[in-house]
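In the part that follows, the structures are each spelled out as structure tokens.
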Structure I
Amino acid sequence: MTEGSQPRLLRVLAGETLDRPPVWFMRQAGRSLPEYRELRTRAKDFIAFCHDPVMAAEATLQPMRRFPLDAAIVFADILLLPRALGQKVWFEAGEGPRLGELPALSALEAEIEASTGRLSEIGETLTRVRAELEPERALIGFAGAPWTVATYMIEGRGSDRSGARTYAYQNPEDLDRLLDILVESTARYLVMQARAGAQALKLFESWAEGLAEDVFERIVIRPHAAIVEKVRAAGVDTPFIGFPRGAGALVDNYAARVPVQAVALDTQASAAQGQRIQAGGKAIQGALDNLLLRAGGPAMDARIDALIEQWGKGPYIFNLGHGVLPDTPVENIARAIGRVTGKV
């Protein structure tokens with residue numbers, strides 16, 4: 001690959017500061033696009049959709065055809081992993097994910113090795129997308145981080161995580177054992193993704209908020225660091241983006257302790273916090289409010305300009321502080337990307 005075709009995203013993850021940041025959006029492949037909604041009608045259910053490499057590759061590529069994005073992220077879901085480990089998972093229309101009773105930890109441990117094979121279709125999706133995607137555009141693989149996945153496995157659905165946090169206090173050894181299961185299975189899953197064509201890997205810790213410092217160390221920092229170390233031990237050098245959403249001031253400790261190449265920041269992150277992380281030698285990603293993207297207008301333009309001004313002097317990837325909302329106007333997405341790329 002020539003220097004000119006090296007994806008902007010990978011250059012930033014290697015520590016470069018560019019003339020403009022690469023741009024991609026979390027949940028860019030999904031419900032905000034009319035072509036996605038039409039495609040979704042062809043699958044019998046959401047899990048079948050994710051496990052169909054032809055359809056999932058199409059969903060991954062749809063936003064890349066519509067917008068001049070610098071990276072694609074594979075269309076999948078963080079709850080495919082607990083399903084591969086043997087827990088029942090399904091999605092209720094209009095309500096979101098549901099999970100059956102948490103299996104015995106010994107049963108989950110027995111399924112770790114087999115779980116990666118049960119996710120082989122996601123690897124095929126990545127291979128299909130990489131074959132079609134232009135060389136200057138990067139392909140991102142991902143997984144849910146252990147604590148976030150564990151909250152669903154424990155509570156059986158999305159919630160305020162109070163049940164999972166109570167479980168963490170009352171059953172510390174069981175929680176640590178569950179997190180270890182997820183560390184091992186997630187590392188194997190991400191190694192498979194990298195070998196299938198993913199050029200960057202992202203860990204989504206969607207529920208990192210509200211944790212005491214010592215708990216954050218135990219259930220976020222330790223598992224994230226262990227996953228990266230296991231992936232590296234497998235001979236995979238694919239760069240990592242870590243996203244401890246909602247962690248506030250604890251993000252600084254995360255950036256210092258977890259060997260990721262970039263830290264994704266949420267909407268609350270200050271200019272100074274991002275600059276501290278950059279000064280520490282890591283790239284940052286974020287952090288436009290997804291509600292502001294939905295609202296659009298001059299306020300969105302001004303915030304985009306401010307984010308680039310405050311963080312663009314170091315290695316920076318432009319993104320949202322959370323995923324694209326399903327009712328976000330397509331024209332707002334196009335304008336935001338155009339603002340970053342200098343076309344608007």
Structure II
Amino acid sequence: MTFRDLLITTYPGHKSQNVGDNLISHSAIELVRSRCPSYSPEIVFRENSLDEYAGSGVRTILAPGFSVSNDTYPKLFRLYSDLRDLHSFSPIGCSFQHPVPGHDSFDSYEFNASTLDFLRRIADQCGDAGIPCRDMLIQNLLQRHGVSSHYCGDLGLFEEKFVGADFSSPSSVRSVVFTIHHHHARFDEQAKILLGLLGKRFQGCRKFIAFHSKPGKLSVALAQYANSLGFEELHMYGDVKNLDLYESIDLHVGYRLHGHITFLRKRKPSVLLIEDCRSFGFANSGNFATGCFDALDCETMLGFSETPFRIMDYLERQIEGEFADFNPVFELIDNTYRSAVSPYFDRFCSLLK
């Protein structure tokens with residue numbers, strides 16, 4: 001019998017082409033292929049049903065970035081109509097969606113009964129350790145509801161050729177990239193102030209402004225403003241190989257979580273402005289607080305006006321100290337890989353043999 005391997009992706013190739021979602025799926029595939037080079041899964045977008053695969057010899061279903069928000073099944077992930085068909089389901093780096101970046105978004109969140117039943121079913125399939133979560137606040141949220149879980153980090157953090165590598169701080173910052181926030185006008189003024197400060201501080205350096213999703217009206221307008229300050233545009237959405245451009249850039253500053261993560265995975269310094277719950281959860285997971293700044297005033301729902309100035313002060317200190325504060329960040333990546341990620345993919349690959 002021919003076995004089939006499926007990978008459920010969160011990458012919206014037919015919509016925004018958010019390269020961060022593509023990075024998550026790509027990282028999962030690479031982590032499997034380093035152990036099982038012949039792994040070649042059929043890619044299924046999360047909104048598509050798996051019913052056509054029922055009874056067709058599905059061996060594994062890998063779901064990187066699987067969501068644990070209310071009604072994730074069947075609203076966000078269709079899966080099978082009959083969950084009894086959901087064999088060998090392997091979620092990893094599970095996510096949680098909420099627009100407000102604060103502890104209350106996690107602490108006051110309650111799962112409805114049907115979602116809780118579903119999550120407990122999934123946790124049982126994951127074994128004793130439970131559901132692997134991409135940040136520690138998601139882990140705590142699930143455990144508060146009696147759902148077993150553990151921390152494994154965002155899969156985008158793990159590129160095996162860099163795991164365990166020494167951090168080599170840039171001798172001087174000769175290039176910087178700014179990643180544009182998601183489509184929220186509340187951050188526009190804050191972003192313009194920060195772009196202006198970066199433009200002045202890094203005069204004579206190459207400066208870039210990067211789209212991580214297909215351009216929209218607000219992001220195009222911000223990029224045009226950055227162009228007037230000497231920033232060049234980078235269109236990073238779509239193919240994950242586009243992120244290779246970051247290998248030649250010294251420093252990232254911006255709102256995109258997976259811009260920040262791409263730099264960290266490559267042992268490069270980065271500053272992240274926390275715009276939503278995804279970034280908030282990341283920044284509240286141990287040493288990943290390094291380089292992260294609150295962007296949103298949750299009372300006014302406007303961008304903090306002082307954040308750009310705090311970031312610039314921070315960058316001056318980091319440049320002077322050769323970004324030494326980032327060493328514990330890279331240690332956390334290495335430790336998480338060894339304790340959670342590598343064992344997970346070792347177990348997953350045992351299903352492929």
Structure III
Amino acid sequence: MQETFIQAYPKLLQSSIAVAGVWLAHGDEPLLSQWLIDALRPHWRTKNYAVKRIELISVKSWQEVLSELGSLSLFDDASALIVTGNHKPDKAVIIELERFAKEAQTEANGHSLLWLTSKQDRRAQSSKWFAPFAQYGHVIDCNLYNEQQRQQLLQIQAQQFGLRLSQDAWQLLMSHTEHHLLSAYQTLWRLSYLFAPQLAANNKHLEHNNSQHGNESSTATTPSAKVALDISDLQAALVSDAQFSVFDLSDAMLAGNSAQVAKIIFQLKATAEPTTLVLWAISKDMRLIMALLDGQDPQALGIWRSKQSLYQQACHRQSKAQAAKWPELIYRCDQAIKGIVRQPAWELLLQAALELAGKRLFPIK
């Protein structure tokens with residue numbers, strides 16, 4: 001059976017599964033491989049498996065794997081082998097792996113083999129060594145192919161932490177972490193201890209009880225309660241030692257107070273506010289103003305009633321022709337932040353913030 005990580009992972013978290021047999025996880029994202037192991041551990045623990053690791057340093061290392069799968073322990077019911085490395089099994093080992101996988105399907109063998117390897121293309125997946133895993137075991141594609149999959153997976157992790165983020169908070173999180181999976185996950189982890197410490201503690205307690213009492217009905221440790229976080233909660237948690245926040249910058253830009261905009265930008269720079277957060281605030285307001293200039297309803301855009309008048313004032317200072325050039329300026333800011341262009345990022349951010357406030361420093365190319 002072949003599945004993507006996003007298909008297989010929720011099943012491993014929520015239901016009791018048969019873990020005996022052969023598992024192949026291929027991909028170039030180490031974090032997904034680790035999450036897969038973490039999801040399998042409660043199942044292994046429940047079935048009293050001895051977890052061991054073997055690194056493939058050559059093709060001959062597969063003999064050690066086969067020897068371990070054929071051994072019995074006086075203290076454990078079976079073994080769960082985590083095999084790492086890219087050395088493919090030879091013909092003799094393939095035959096043994098196929099025999100082992102068939103025995104596991106009939107419960108004649110209770111051992112479990114998880115092989116973690118690099119991403120395998122279609123040609124590799126048509127090779128003979130791949131067949132025992134695809135036909136008699138589990139193949140999990142540990143790769144993320146688009147941003148939707150990345151956010152979907154992070155939403156699962158947020159649920160595990162007992163958190164529920166608003167859509168705006170998700171956008172800020174992804175922008176702040178530059179769409180980096182590990183950074184976003186670490187931020188969620190930190191948020192769980194800030195906003196849901198009791199839920200996190202209950203989560204650990206539930207997992208401990210399940211393992212102690214052999215509870216196979218469910219391996220889920222997701223808290224039933226969720227702490228809802230909006231964009232202000234996330235902003236407060238991400239930074240900050242600054243006297244001003246990006247929300248103060250937003251208010252100044254919308255009000256057209258160019259002097260205050262410059263003051264806030266300089267203060268944010270001095271306190272090392274992440275440039276990604278500043279760009280997020282500027283680009284968000286620019287996109288909203290462009291939508292309003294196109295005739296869209298402010299309430300439908302999610303603009304709070306208390307701020308609708310500020311956005312309307314900002315619209316009166318702009319024209320569609322001027323606003324049409326903003327995406328290019330946002331793109332240049334993003335390039336500067338990533339070091340693709342040599343112009344200082346804070347210089348471009350100031351230009352963009354003043355542009356939104358109605359003060360044009362330079363014509364946008």
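Every number in this text was worked out from the coordinates using simple rules, so none of it is lab data. Everything numeric here is computed off the predicted structure, so don't read it as measured data. Cβ atoms are built from the backbone, for glycine too; each structure is taken alone.
For which of the structures I, II, III does the calculation of FRET efficiency 1/(1 + (r/R0)^6) of positions 50 and 186 (r between Cβ atoms, R0 = 30 Å, to 0.05) return 0.20?
Values: I: 0.95; II: 0.20; III: 0.45.
Traced to structure II.
Could you figure out which one of I, II, III the value 47, 30, 15 for Cα extents along the principal axes in Å, for residues 58-121 alone was computed from?
Details: I: 47, 30, 15; II: 40, 23, 17; III: 36, 22, 20.
Working through the options, I get structure I.
Taking distance in nm of label points 7 Å out along Cα→Cβ at positions 66 and 98 from the coordinates of each of I, II, III, which one would give 1.3? Before the final figure, lay out each step's value.
On the way: I: 3.0; II: 2.2; III: 1.3.
So the calculation was done on III.
Matching task: -14500 is the computed value of helix-only ellipticity at 222 nm (-39500 (n - 2.57) for each DSSP H run of 4 or more, over all residues; to 500). Pick the structure from I, II, III.
On the way: I: -14500; II: -10000; III: -17500.
Considering all the candidates, the number was obtained from I.
Suppose Rg and Dmax of the Cα atoms in Å works out to 18.9, 55; of I, II, III, which structure was it derived from? Before the final figure, lay out each step's value.
Values: I: 18.9, 55; II: 20.3, 64; III: 26.4, 80.
It must be structure I, since only it matches.
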